[in-house]
Structure I
Amino acid sequence: MLLQLAIQNYATVDSLEIEFGPGMSAISGETGAGKSIMLGGLGLTLGDRADKSIVRSGASKAEISALFDIAAIEPAIGWLTTHELTDDNEPDRCILRRVVGEDGRSKGFINGSPATLGDMKTFGEMLIDIHSQHEHQSLLQRTTHQRLLDEYCVDAAAAQSLAAAYKLWLKNKQLIEQLSERSEDGSAQIQLLSYQLSELDELALGEDELESLEAEFKQLSNADETIASAQAALDCCAGDGEGNAGDLLAKAKGILAALQGKGARLSNAATLIDSASIQLDEAIDDLRFFVDGFEANPQRLEQVNQRLSDIYALARKHRVKPQELLGLTDNMRAQLQSIENSDEELAQLKAADSTLRAEFNKVAAKVSAQRKVGAVKLAEQVDEQLQSLGMPHARLEVALTPNASD
């Protein structure tokens, strides 16, 4: 039910707001009073086409909004839920809003969220009929004819079973079409994927190889700097001449040892110097081991550099980061396996199609029988009402035509 209509800068209207209560509302007025303008504005919220001529002269935009109570309109509630457009604060109400700029461009909103005009039109047809404009006469639509007949005579459980069976059958048919299209291009795809996988398999990139190679490359490329720094540190600890850390610690140790009755503080200091001397000796051993065993190895540097170049080149070829090559390999292998198994999967889907088709036809036959019986009764009851309304020659005929398409 329409609760409120608000119009701003539409045609000749500066601002208009009208509220509707329960029951029937009648709006009357002379020609040119604005009745059609009000209906035109309402039509815009329901998805009618718009152009810049509707914007009031001197205004930058026209804005129309309509508030509906949808508590009793289950299809509308279901549509909003499906499209995640329900207002959580007021789930039984809905606002349709349309904004048209002075350049003719327009925007639509359902409960404050942007919506296409197609969605606004589809949703609007669930809310209202404007009988002076054919585009909103739902009685002219075949889907409405079927819905009214089904509501009159088709068992709800049978209707739900029919919808579920059709959904399963349709989904299976779509999968068959997708696999059939894939099979047509399958040989070319298999050839391409096989070639690409052969390159990736030939590269044989290890799990953590890239990180290890980059660290090794950095170490090898800085070999001269590394050995020079290590040797400098070793000289500071145990170099020739006086002034290295080892000699200084030994001298301090000797001075403290010569003191008699040195007390707790000096004893603690002597103990710490002994400990430092031991740790320094261990550090000296490690530095000497590193310096004596370190080799620049330019040949290994060249090998690591070439390996990294191969990895980065293949990554560029596939337009991925080097770290993503392993994932790309797994993905391509899965694609290849899927294509190679598509014939078997297609056969299974085609076999399932027969079963799903039979199930759908079984339920459809039941629904069709109910429609045929109900169509006759509905026509008879409508004819009786037409007679009582003084239309003795009016007749309603309900014709059911089987749909031959799949």
Structure II
Amino acid sequence: MDIYRRLRVAKRVNGAGLLTRLGGSLMDGEVLDAMREAASAFVDMAELQTRAGSVIATHTGAEAGIVTSGAAAALTLATCACLTGTDVALMERLPDASTMRNEVIIHRAHRTGYDHAIRAAGAKLIEIGFNDRSAGAGVRSLEAWEIEAAISEKTAAIAYTATPELMPKLASVVAVAERHALPVIVDAAAQLPPKDNLKRFIGEGAALVAFSGGKAIRGPQGTGILCGREKLVAAALIQMLDMDILPETWTPPEGLLARHFGERFPHHGLGRGFKVDKESIIGLLVALERFVAADIEADIAARHAMLRCIARSIADLPGCTPRALQEVAGTYPSLDIEIDATRLGDAYAVSLALQRHDPPVHLSERLAAQGLLSVASAGLGPGDAEIVAQALRQVIGARGEAG
């Protein structure tokens, strides 16, 4: 029997995007086969992470990399590394960072719910700047002098949330950070595709970059990538590994850890709860290599076709109006659908009705307050466009008749 049917869990059609709450993305058979193979043997996890890091470094242009248990865990580990460096005595103190450099500067417009991941390491966020551009209240964004004014002897790092719209540009933040020998941590969890972003943020001077491994890369949902400067990545890795090892027999694998922790190493670190299993590490690596080799443009073109199919199918429905496809070069397109609240009820009510459809259909609600539902194409699989179109016709038709 199908495993989800046995557990009485509904399979859902994902037109909402590659979201953790819907299981991230779907893995290719090659990834699953690699994970099954990885499950067949014991390995030294420090050695596996070190070798995995070499693959990540190749594809990101970074000095080093590791596989993490998601992008949020990567942010916590990145912060730990910036607070402690390779000082094992400081690692022992976390999350009590009161006696060390513990401040992380962040622009107000870059704050998100993922701030928890930074603060979990023991860091104190120092918020700077105004939100004028995002709020539509003005044209100015964060300026260099505002970052300079916030830097003190307690500053450990600067945090930056990467999106296509946010200001200031990363390069301008890095320029200030470099004058003060401070690392910049970039949250780029959802910034793939375009594929070029794998190397972009490192190329612009970020010290550490976090990516999700379970979304566009289509690796295991619980994985992420942390890549960047070798010394910081080594500090992040050793605070995640099982370190219940006798000093007399500690033999770090050649490479990352051996260069920085050859003789002195910490006990279990704050990141111990972020361990990654060998199957997920291998799965992420295979998925990453597939992502790098993939013809993303062909995939995007196929998703355009799916959205056009949906738009045509609902074009004659009263109460909803498909708009032009929303697209940014090199990224997955989406289709915004305008909901007439006087005929159908608001967009939230239509979305809820779709989720109660059989099978349940999820659309993006990011513009629901504006009366729009969006079909995000990244999570659509073969045949899903037809299911989404049929669900929209049934739900909108029924609500139109009831209205």
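Structure notes:
- Which of I, II leads on distance in nm of label points 7 Å out along Cα→Cβ at positions 72 and 320, largest value: I
- Read-out distance in nm of label points 7 Å out along Cα→Cβ at positions 56 and 368, computed value 5.7, structure in I, II: I
- Among I, II, structure where relative contact order in percent (Cα under 8 Å, 6 or more apart) as derived comes to 15: I
- Look at volume of the Cα convex hull per residue in Å³, for residues 248-287 alone for each of I, II: the largest one is in II.
- If helix-only ellipticity at 222 nm (-39500 (n - 2.57) for each DSSP H run of 4 or more, over all residues; to 500) is computed and equals -20500, the structure in I, II: I
- Structures I, II, by Rg/Rh (Cα atoms, Kirkwood Rh): label with the highest value: I
Each reported figure results from applying straightforward, stated rules to the coordinates on display, with no laboratory input. Only a predicted model underlies this, so the values are computations on that prediction, with no experimental measurement involved. Cβ atoms are built from the backbone, for glycine too; each structure is taken alone.
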